[in-house]
Structure 1
Amino acid sequence: MVDEHSDNNLRGRDLVGLGGLLAGAVVAGLVIGLLVDDSAGTSPTFTLIGIAAGIVVGCVGFWIRVRAALRG
């Protein structure tokens, strides 16, 4: 069967990769923030900054990959 919308179509594995990108960025930001907080002795400060940075990095990466897939 031929998919007539294959030029601008995101498949299931692409969507799983996008979800992994978002989750990985947030988890990496969380872990880095926890490590910095542990060494600096500041409880939630760098953890929150790391989570926020992970969300921003994940969203930018998501946007870049979706844009590239749609341009195709």
Structure 2
Amino acid sequence: MQLTVHVKPGSRRGPLVEDTAGGLVVHVRERAVDGAANSGVVSVLAAHFGVPPRDVAILRGHTSRVKRVEVDA
């Protein structure tokens, strides 16, 4: 399944996934430096959906806060 997620890097609330009317909001503690936030997003979404991290892929938005993500469930 493909999802659009809004990422909040460097969040004190993270790691957390919120389901809002606008889609999923993913709070991660990692800063957006050298792909650390992207790694955090993958691990948080994998834990949220109960799949291994290898089954979560960022398709678009590697440098953006709005990302298109695919989860193989």
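Coordinate-derived values only; no laboratory data. All values reported here derive from a predicted model rather than from experimental measurement. Cβ atoms are built from the backbone, for glycine too; each structure is taken alone.
A few comments on the model shown:
- Test item: Rg/Rh (Cα atoms, Kirkwood Rh) calculated as 1.23, pick one of 1, 2: 1
- Structure with the greatest value (metric relative contact order in percent (Cα under 8 Å, 6 or more apart), set 1, 2): 1
- If mean count of other Cβ atoms within 10 Å over residues 16-23 is computed and equals 13.6, the structure in 1, 2: 1
- Identity of the structure behind -6000 (criterion: helix-only ellipticity at 222 nm (-39500 (n - 2.57) for each DSSP H run of 4 or more, over all residues; to 500), calculated), options 1, 2: 2
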